[in-house]
Structure P
Amino acid sequence: MLVLRNHVITKNREFIYYSKCFYYNPSNSKKKRGVRVSISGEGKKARNKRQAYLKIKHDCYENFDVGDYWVTLTYKKWHEPEEADKILSKVLSKMQKRLKRRNIPFVWYKVTEGSDTQRAHHHLLIRNTSPEIISMLLGYWKEYGIVTDPKEITDMESGNLVKYFLDGGKHKNLTYQKFGHSRNLRKPKEIKRVVHMNSIRENPKPPKCREYGYRYKIENVFTGYKDIDGFTYQEYELVKVKDEE
């Protein structure tokens, strides 16, 4: 059986995915997509949700690093999460226009979180392209609430920050979670090739690292079936660490 090996290379981490191999049919590429006849099955929904989660993860590791900003925004009064998300989008749009006139790149990723008992709030990852960005955000957000934890990122290697950003951190009963990002994100490099199922090892070995003085270690290995129809066969992450030897 053939499978697709997808190697996603980001600035801070690399990802390997082995999944079912779907062949591209050029004869169907020119045809218009028909009207949806049936609702997506549970397996397809699970795959789409997983792929969306992984895309955000890849973008975070590619576009943000040590020295960039981690910011939490809270409100003075209660807002519904949908309303709060619109308020933040309005503020970010104003900042984007103002920073563009000053030729300052504005790269960000946001998540809006809330529930029936948890007041709506936002987490932001912002690339540190200028110290003006945080001062500008403080000025615009004063009308709505408080900017808490505006600090520089000191750790990306452990993956704890990205996990917190994706999984809601300590807020376990979230009923609303919406992500968004600026349009100028860097895209991670992807290398895809078709391999045989036999190339998948139960305990994969890390490849040699090309950078002198470093080696790869493997984390978060999953081998088997990820959802009900067995779409994902294996996935793991390659983390670059200093070679103690």
Structure Q
Amino acid sequence: MSHKFDEFDQYSENMLLGQYDISEIISHELLKGEIREDFLISTLESCSEPPPKLVKGTISDGMNDAGQLDIILCRPNSFLRRLGTQCLIDKNDSLCIIEVKGNCTGEDLKRSEAKAIKIRELQGEHSPLFGVVCYKVALQEKTTLKRFGFFYDRETNTYFDPATIQAEPERGWGKLEYPNLDFFISLEDEKKLFLRKYEIAPGKPRFIRYTSTPLIKDLFILVRSLWVPASQN
């Protein structure tokens, strides 16, 4: 029966990418970016009923804020202070932050890493997950994976993380350029990636690469894994 669910997820992914392509006719970059954020919000809202609460704005600890954020997944019954289309949200009321990129560059990832650090430095009992979802990536797949700690094996034509090899000394592990990101997702054909952070040992983050398709299925699972338990509390 799983293939039927995959058909629905593939339809959702194709629709999202189709909307991205159509939006190319818009010349105003800021407007185009906001529309693409709205496309992703409406797609993610379809994964649960009632739909997860996704808004734009920023989070704050009451003293400082994180600056403009593309998409915020909120806890149910959060106190949303609205300013037009933007919301100011308590850090403790946020479950996940998603930065949306049309054509993600290395500079975009550096800025996202800095923003993730800024969010974690805000006071609060809980810190939301923070990740990037991009429609396209300006970097080569090999470059992207290297920055998340993966090496390329020419013999097997596959990527691997040396940290997962038994007895491999830590000095031989690939360096993580963005250790404060919790996930990175590329929807681009030929560069589809879903990387999710985990701890291989206490205080030692690494990334695992999800290989299931359609890729958006794992994004739905990620959102639901945060939203459904929160809505049941």
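Who wins on distance in nm of label points 7 Å out along Cα→Cβ at positions 142 and 158 among P, Q, i.e. which is largest? The maximum falls on structure P. For which of the structures P, Q does the calculation of distance in nm of label points 7 Å out along Cα→Cβ at positions 62 and 182 return 2.3? This figure was derived from Q.
Taking Cα Rg over 2.2 N^0.38 Å, for residues 86-213 alone as the criterion, the largest value within structures P, Q is that of P.
For Cα extents along the principal axes in Å, the calculated result is 54, 41, 40, so let me know which of P, Q that is.
Numbers: P: 59, 59, 38; Q: 54, 41, 40.
Derived from the structure labelled Q.
When relative contact order in percent (Cα under 8 Å, 6 or more apart) is calculated for each of structures P, Q, structure P comes out greatest. For which of P, Q does Rg and Dmax of the Cα atoms in Å, for residues 70-117 alone, calculated from the coordinates, equal 12.8, 36? Comparing all candidates, it corresponds to Q. One of P, Q was used to compute helix-only ellipticity at 222 nm (-39500 (n - 2.57) for each DSSP H run of 4 or more, over all residues; to 500), and the result was -11000. Which label is that? Label of the source structure: Q.
Readers should treat all values here as calculations from the given coordinates under stated rules, not as data from a laboratory. Predicted model, so just to flag it, every value in this text is computed and none were measured. Cβ atoms are built from the backbone, for glycine too; each structure is taken alone.
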